[in-house]
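Coordinate-derived values only; no laboratory data. The shown structure was predicted, so the numbers you read here are calculated from the model rather than taken from an experiment.
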Structure I
Amino acid sequence: MRLSKTFVKTTKQAPADEVSKNAQLLIRAGFIYKEMAWVYAFLPFGWRVFNKIAKIIREEMDKIGGEEIHLTALQDPEVWKTTDRWSDQVVDVWFKTKLQSGKDLGLSFTHEEPLTRMMKKFIQSYKDLPAYPYQIQLKFRNEIRAKSGIMRAREFYMKDLYSFSKDKTQHDKFYEKIKQAYFNIFDRVGIGHLTYLTFASGGSFSKYSHEFQTLTEAGEDIIRIDEEKWIAINEEVLVDEVLQDLWIQKESLVPRKAVEVGNIFTLWDKFSRALGLTYKDKDGVDKYVFMGSYGIGLGRLMWTVAEVLSDDKWLVWPRAIAPYEFVIIPIGENASQRALEVYTALKKVFGNEIVLDDRAVSPGFKFKDADLIGYPYQIVISDKTLQQGPEVIEFITRATGQKQFLDIEHIQQIVSN
């Protein structure tokens, strides 16, 4: 990938109405484009980060038995009326529209109802259970106001997995597996060390749900952390009963601001009972399917990584989700040909993870862009390095700031280890 061929440009200033660090940096670095308030488009670099996050999520969901599907965004009101969630008094974030015939339609904000109805065609017997369909799909929520920059948007991608089990015992086993899968995801994108399993309200579903909250001053929640047990309690459920359930002393809890990057719910038979999703057990007795739901907002996760790992001036991406791992920066009249040779050689080893900054701009501009975009590795080829020998390359590891003068073989060894 040559930067001279991309239409994406960095800018010195973000829109004046963007106050959060994550929004300012992602817009300035050319990762996203602001279509309107709380609605953002992904540009090429941002879309690469998004898809790397999606790949990690898919891998972790597949490991625990998830099967990917894709449901419709357009929603039939009738299925939602069975649970009373078509009502604007019950759900106040619907985007609703009409067909030319006058029939009402909704744009999905979640998918419990339509998926439960669909699964009636595939679940009849205990032999059909468990089932773990998931999707990565656009959701639409008519939020009154957004918070924390682009943490909460009106159009966003969510990974939502739904579990269908015989009973609570089977459900609980999967529930523990998905807890670990979520921690694996947050570790792999670089925020595991800042993310806590957090007890929160179960709403109308159960006594508790679990959130995964990442510490950040840009967060919209207050959680209280037991640092020894590595768990937290959302302030909204901080009552004596909860403390007793968790064997936690209130005095041991530390208040911190955080953002929710994932959640998991036990749904019991709320939706299966409303929509008539049953199975026959070994004795031929009809029973309601036991359900759970598990969500991660991919855009929110990307914004959170940008918020908590970057500094005030530049993005900092873990290698696993960086838009590209390497940028090659040629400086000087004699560096261009050698830079192209290095680009070609590294591409054979690392595939489509190399960017060649072949733009006709100043070295200072190239370095500022490289820092702003957040490539993990910078490779500098200049008249100075060429004087040290045709094979010598200046290799900068951004996480440490370490500069080394190496040949291609040694760069491959360092990065591969």
Structure II
Amino acid sequence: MALMPVAEALSAVLDGVVPLPDERVALDAAQRRVLARDLAALRTQPPQPMSAMDGYALRAADAALAGSRLKVIGEIAAGRPAGMALRAGEALRIFTGGVIPDGADTVVIQEDTVRDGDIVTITEAARLGRHIRPAGIDFHQGDVLLHRGRRLNDRDLSLAAGMNYPELPVYRRPLVAMLATGDELVMPGTAPGPGQIVYSNGFALRALAREEGAEIIDLGIAVDTVDATRTAIRRARDAGADILVTTGGASAGDHDLVKRSLEDEGVGIAFWKIAMRPGKPMMHGRLGAMRVIGLPGNPVSSYVCAFLFMVPLIRALSGRNHIQHRRELALLGGDVAANDVREDYLRARLETRPDGQLLATPVQRQDSSLLGNLAAAQALVVRSPFAPAASAGSACVIVKLPL
């Protein structure tokens, strides 16, 4: 069977994906959620002209010359409008956020005044419109300021509050079930027996999925039997998981039972084995509405495949505007050999040269079991199938890893 190119595999994973249904959540629960519709401001901000400084509201014509003296007839604080109009020769003490009274067309800051009882002397000539925030300088009612598909950050929440929204329409979070397989796996903190290894994949994958906005069902570790694996698959289906991610058991060995178990449970396998390194034995299929990604067991292969395939799938289900990883140009920090039929994703360290150019240096050992090198990497250098050898200083394509 020919290996499926990476681009085709990703297209298959994303084929037919539509955002999950939306729900309304309170502002405080909306951080990092994805907006399900455009939001138009429900109010104008500020609704009236307001003072940007502490000082005196007055008519610029009354203080065109330094030394002008005006009568102070009252005070305006934020939230307490004057309720009166200014006449010639008058001023109102005003504080930041105070509504500009009728008749006033400028604010003179308090540092440019001298107060004596109810008389204020202007020590610097006034300028028309100075220190006044016009109504609607921030936004007007009906302005669309936040758009569907945006993943909301802290500043977006402040804006939405200012637009007068107490809650927001957001897409439901994808529910991702994660299942590890393998008799050899033991949990961290356990003393491994002969032939056993400490389980590590799930901790990175769950963190990666949560960072993208997913909710997690941890199905634990299934022993290497078809019954145990099928039982876990049914648990994911019955829980309503949008995605089932398995790790291990994806190769062609007699003890690699995941593909067989998935097919026994009715999963239609779209592909198995792709033309990439690391991660050749990855598979993908569907069981009703649940999408399945079968990852290799080697930790680097598992992570790289999850980053390249699971993350875009989560983003698509979440309704994000941008689901693909951004590819950037850099320079190689070391020589790389010619590539073969598989698209290569070399783990690399990044640094910025004095001229601002990114330098990507592949780690020395690219073995798919080496967690230390994966943790040290900040990017993947993407090498096309049959790419020729390249020397240090050559241009290359990178995808940055999460920080």
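Quick notes
- Comparing Cα Rg over 2.2 N^0.38 Å across structures I, II, the highest value is found for II.
- Entry that produces 57, 37, 23 once Cα extents along the principal axes in Å, for residues 223-358 alone is calculated, selected from I, II: II
- When Rg/Rh (Cα atoms, Kirkwood Rh), for residues 31-278 alone is computed for each of I, II, the largest belongs to: II
- For log10 I(q)/I(0) by the Debye sum over Cα atoms at q = 0.18 Å⁻¹, for residues 263-302 alone computed as -0.50, the structure of I, II it came from: II
- Set I, II, criterion Rg/Rh (Cα atoms, Kirkwood Rh), for residues 15-142 alone: the highest-scoring structure is II.
- helix-only ellipticity at 222 nm (-39500 (n - 2.57) for each DSSP H run of 4 or more, over all residues; to 500) from the coordinates reads -9000; which among I, II: I
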